[in-house]
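Visitor: The structures come next, written out as structure tokens.
Values in this text are rule-based calculations from the coordinates and carry no lab data. As the structure is a computational prediction, the values presented were derived from the model and not from experiment.
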Structure I
Amino acid sequence: MRLRRRQHDILACPRCDSRLVQPLAARRRRDGDWHLARGCPECEWRGATRCSAEAYAEFDAAQRAARAALTALLANVERARMQEAADPRAQALRRGDAGPGGA
């Protein structure tokens with residue numbers, strides 16, 4: 001991994017502009033900046049950069065928000081699946097035992 005000094009949008013992949021960039025490692029430097037290794041799951045880019053404490057805080061906040069959104073989505077999907085499993089009509093429709101309007 002190569003360390004780059006220039007400031008850029010650390011929330012996006014520099015190769016494909018994906019917003020799905022993930023942290024691989026982070027280390028605070030003595031001068032207060034951060035050394036941040038990132039990876040892109042879409043194009044498989046891997047790289048490291050030096051960023052300010054403010055830029056790192058923005059990256060960290062975006063990662064936390066994304067994690068919270070995914071957690072909420074998973075909870076909603078699990079809740080819907082549990083409700084469907086508890087509904088005998090939905091189960092009968094899935095098996096093909098019942099058509100619309102009757103069981």
Structure II
Amino acid sequence: MYNPMVCDHCGRELPPGTTKYIVDLILFADFDGYMEDEEDVEGKIRNLLNEVEKMDQKRLEEDVYEEYTLILCRGCRDRLRRKLLANFETKSEMERKETLH
């Protein structure tokens with residue numbers, strides 16, 4: 001039985017032989033090493049561990065790491081690409097302005 005692939009964004013059917021685009025997305029927590037007050041590090045770690053024990057395991061995992069794979073049609077890929085490039089260009093312009101002042 002034929003199960004057609006569909007674009008994960010717009011739902012458009014992608015028949016066999018159609019160009020499709022795969023997006024692998026990984027979101028993960030970052031720690032820059034900064035700790036606000038290092039006087040009571042052990043106490044803060046204990047408090048954090050107590051909080052973690054009370055949290056839902058799925059929610060905790062999502063706070064640290066998530067991974068997605070999306071299938072997109074050409075139109076949705078083009079829209080995503082334009083948005084990403086616009087965001088990078090805007091960020092790059094802001095960085096240039098900050099270095100000038």
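Visitor: For Kirkwood radius over Cα pairs in Å, which of I, II scores largest?
Guide: When Kirkwood radius over Cα pairs in Å is computed for each of I, II, structure II gives the biggest number.
Visitor: With helix-only ellipticity at 222 nm (-39500 (n - 2.57) for each DSSP H run of 4 or more, over all residues; to 500) coming out at -16000, pick the structure among I, II it was computed from.
Guide: II
Visitor: Here relative contact order in percent (Cα under 8 Å, 6 or more apart) was calculated and came to 20; which of the structures I, II was it taken from? Show your work: numbers first, answer last.
Guide: Numbers: I: 20; II: 41.
Answer by label: I.
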